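The structures considered in this document are given below.
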Structure 1
Amino acid sequence: MAEPLLVVRSRRVVTDIVAPAAIHVRAGRIERVAAWDDVPAGARLDDAGELAVLPGIVDTHVHLNEPGRTEWEGFATATRAAAIGGVTTLVDMPLNSIPPTTTCEALSAKRAAAAGQCAVDVGFWGGVVPGNAGELAGLVADGVRGFKCFLVDSGVEEFGWVGEAELAPAMAILAGLGAPLLVHAEVAGPIDAAAAGLAGADPRRYATYLASRPPAAEEQAIALVTRLCRATGARTHIVHHSAASALDQLRAARADGLPLTAETCPHYLHFTAEAIPDGATPFKCAPPIRDAANREALWRALAEGVLDLVASDHSPCSPGLKAIEAGDFVAAWGGVAGLQLALSVVWTEACARGHSLVDVARWMSAGPARLAGLGAKGAIAAGRDADLVVFDDAATATVTAASIHHRHRVTPYAGETLRGQVAATYLRGQRIAEAGRALAGDLGTLL
């Protein structure tokens, strides 16, 4: 007996245009994208009316922290929050779990921890750290989507950073494996020099923290990575790009045809340093949120294609580690919690600058899926997974603690009024969330 047909239709389906369409779904896949009035007899019809239907968001930069630091987040809470926010696929970073995903054994432990508790599909990045070059081929064989490395202290002792001596041979190996390398692109030299000049500065002032992570740290890191990308041919991706002053390097690499891509994050596209209050440690992240002119340069780079995609860099921790009462930016853990809100944050700012939902789908679905090699994700098209988001792009809402579904409700977005609300989320044709609540917690697949 044939699988039943589901038709999800809207007057505004987002493909490479926004137009009326009926999405025919069978056995979890999109069978075809048909005319709006093409609804065969006997099909189940979910009619979204005038609400937009987008491809499910693919977030390739998420720290789920399990096993080992589940008190910070975890597969269950993060994936439910993701579903509520229209995210249907996550790729988990190799830190801050214990053990980090730097060996085949650790990947197996992470998969075991995730089994049976994921509301959305989850893939995994491996890690490049000193001494694990012999693990890289095995990790690829076991299914990691690629690798992440740091060029500066990661903040956790079990995930060491690599310099050129370790990075160059690792990139040569990854080039041979065809696996991308994701790089936290800051180097220590400018950061150490800045620290020497900030002795005695007030740790509660955001200006102190901002000065401690100067743009030169990103500029020098990207220069190093570009040189090694050119030498090895390894697919290389800059994560959470912040410094506008380094965009010309990315632009030049693209012009030279290097396999070098880059992302930025919702918090860099939404917030500005000038508006961050002193003592407001939920805003701390690395690289830091910079000034308004920097934000606008990032938006121009997205529009131009110099920045390829937007990913959340959801990096939560237990509230005590944010040093909220002390308001101490030096002592606080660096990381922004924003997974659930990423789509609305980006749409709020994109809409204000004249961008369309087609742009948002390119930045938050197609681009991340391409980075992670997820050919069944990222678009509303025949043969793809029926991962869909019904999105009320005109609705506004103010972020409250009660509306947050991460493990902890500490986020710099609290109190922000955002445009665009997720009405429903489908994973392979099954509705997994609607109107701010998760409907299912175990339908996700480990990729």
Structure 2
Amino acid sequence: MVKILRLLGFIVSLIIQNYTTADGKIHHHKFVVKSASFTRLCNTKEILTVNGKFPGPTLEAYKGDELIVTVYNRAKYNITLHWHGARQVRNPWSDGPEYITQCPIQPGRRFNYKITLTNEEGTIWWHAHNSWARATVHGALIIYPKHGSHYPFPKPHAEFPIILGEWWKKNVMKIPGDANITGGEPTLSAAFTINGEPGYMYPCSKAGTFKMMVEQGKTYLLRVINAVLDENLFFAIAKHKLTIVGKDGCYLKPFTSDYLMITPGQTIDVLFEANQPPSHYSMASRAYSSAFGAGFDNTTATAIVEYHGIYHTPKSPHLSPLPPYNGTQASTDFTKQFRSPVKAPVPQKVDTHLFLTISVNLLNCSTDKPCAGPFGKRFAASMNNISFVNPPSLDILQAYYYGVAGVFERNFPRKPPNEFNYTAENLPANLLTPSFGTEECGYYIAILSAM
């Protein structure tokens, strides 16, 4: 009997160890990356998904918890996943950028990710981190206050993840390769989406429009995520104010606005009070794009906020007024209100000074035929005039950790190699073409903002 009790005690200890950490619980999830058929904009096509869902599964945890996500790649493409907003302190092996912290998960293989949460609280998200798989492989990661703690605002009646995405009629996985061949701008999306649906303003989309049911007088927490690849977005709900209370896994000093301006990859937590006469109100999102000459998707995604109750249903929802596409002043008026709710410690001593310039450059075409970019050339991104090259056989983190030579260089410049007017409209011709390299900066970079 004693031996049996000891055995049971040992088993219980293993269970406790498997499901709790020093500060929280361990959550286990299974992600299967695979193709699935979806119909949007009158056409059906295969897209890359997790567990057959678009957007993907919402993960939930509490502050200080840990998540173990086993990813099975049953698609025909390589894949990695990134946990956007998770600090991953001393855990870079699970951060996910392809060829930086890991080699991709090949078709038929699997990989275990460990997401260690520390001081994150609020809304962050997860997404693919290779090629354009992020367009359809993404989802919310919600981090609640620790058990026994609470929000720094009154508890909402209910919560809704609101994922702002986009949709292409083409196979999105082929778009980067096509752009590399032509040298021009990648194909623009055909629609923006709210929780995977374009909304009633697009063809063949009215029936699938996302609806959020609310009760008059109740307050709701919206966890808004911009999963669009490279467009800033305006977002609003017709005739309702929005109270911003958090962003990117931390709280903000609350402020009220008629709209949001949310950047790619950003999350914003919003309190929304259903304080209007019962009816249908539109939730809308469209691009903020002020770059001269740059193409962008100029369509508008919509959803419906529908009040419970008996009332005359309008023929169409009340419309959401949004700032103009090039509304830089509206963008600035919104973002300048971000404030920390507490005084944050800011380092007073600077150990290393770095001056970084991030540019879109031009390369000569490799053939006699002109490319589709400006001046018959092709686009290339660079930092301090160096365009990144993927390592040939090993990710940079492993090469660094195990001291493998020849994978990357350590001479990334601390400032641009050539000085010029960094804010001028036209760059000197000799600076339009970058050099190439796989460089390691070797410094921890903190971007500080006096808010």
Structure 3
Amino acid sequence: MLKLQRRLLLPQKVSPHLFDHKLQAFLVGRIWIAEKMPFHPDTITYHIHAHFIEQFQGITEKNSCRRCGSQNLQKFDCSQCKGSCSYCLDCIIMGRISRCTKLLRWVGPPIHIQLKSPIMTWQGTLTPSQKMVADEAVRHEKDHLIHAVTGAGKTEILFPISEDALLKNQRICVTTPRTDVVLELSPRFQKAFEKIQVQSYYGGSEFYKEYSPLIIATTHQLLRFEAAFDVIIVDEADAFPYTFDEKLRQAVKKAKKASGRTILVTATPTKLERTRFSQRKCYSFIARRFHGKDLPVPKFDSLWQYDRQFNQGIIPRKLRNWLIKCVSENKPFLVFFPSVKLMMVALPLIQKIEHSILAVHASDPNRKESVQALRDGKVCGLLTTTILERGITIFNLQVAVVGAENRIFDHAALIQISGRVGRSKDAPSGDLIFFHDGLTRQMDFAVSEIKRLNRL
């Protein structure tokens, strides 16, 4: 550090090799608030003067946030500016970005880590369909759409794609809109690539000072990155909020290098996406689950005025019988509710059947532990919102939807929920029932699509 400080005071040109490698490893590909940097201010100052780090304002001259691109700004009296200032409302949860905020990014030498084959420690075998799709995604070397039914083994397909990128000294990010999917993917990728540190980022997670060529992150966390990745795989690309939030789609574009590419992975792409990627010959499709069995087809059963019954302290009879059956047969289950409010009304009633049953939702601080308890067999079942419609694999899982007619359960959500059942070759089927207070087109379309895929 003393050597760096002496060089800072000298007028001659700075050596391109004289920089802090730990600082480089932390900042490369990132946008970070200067005052939040985990390095000494003198070290930061040296690297700015030596042109290894670029420093810029948090709000641009066009009144947009430099981190997320939003123009949703709030004016306030700033003690630092000694006057009126503005800050971004849309990404404030990641730390306030105001007009006087200094942001940093690395513009010095890139990191070169040459990994030697074999990188992948996963010893599994892909099915012919899985291998075909993986080979197509690797061979095309441009934006690609992987359309695979739920339970097709999408994660296993991503392993050879990731290995190919890593062997090319590329940096790869697997991103998804849902924290639960990150928590599901991270240990599986770490086990498949034991020789490298797989870093995972989601709301409330730790941040790493070390560099990693393989990152698993929510799409929200990509707001912290810029020109960082050669390959970005968007898993569950049809999931809320990614499909409805332009800011998140822009975050993916911003995090990708100019020469990089994006691979979308989804079970329910739109017709427009299928057409667009097919015309470019960048579309891969798997119509069957990895074990070759059909997708479970939901059964419809009426549950008239279920919300009124719950509010009167009554579990609707058909649901009660279904729950008792699951508990008596020791089969794990999920019951999806259309709202947190109704679910929390139902929870104490359902716990009278089995006290260990828990409820999870997006703002539940214990969601991760509750889901793990279901995996470990410590609880027999969970009540949940659509937060668990994807990104969860439980052996021999049974599923019920309460209020399948509710508009929150569109056809894509219902298909994803159905895909939680029968994911194992040792338990390729299970009970799947849509309890409803009236049929909808979305319910019919979901069943029609599942049956169509089973015919392929």
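Rule-based calculations on the coordinates, nothing more; no lab input. As the structure is a prediction and not an experimental result, all values here were calculated from the model.
Structure data summary
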read-out	value
Structure from which 29, 56, 15, 0 was derived, P(r) over Cα pairs in 10 Å bins from 0, in percent, for residues 68-115 alone, options 1, 2, 3	2
If P(r) over Cα pairs in 10 Å bins from 0, in percent is computed and equals 4, 18, 26, 23, 16, 9, 3, 1, 0, the structure in 1, 2, 3	3
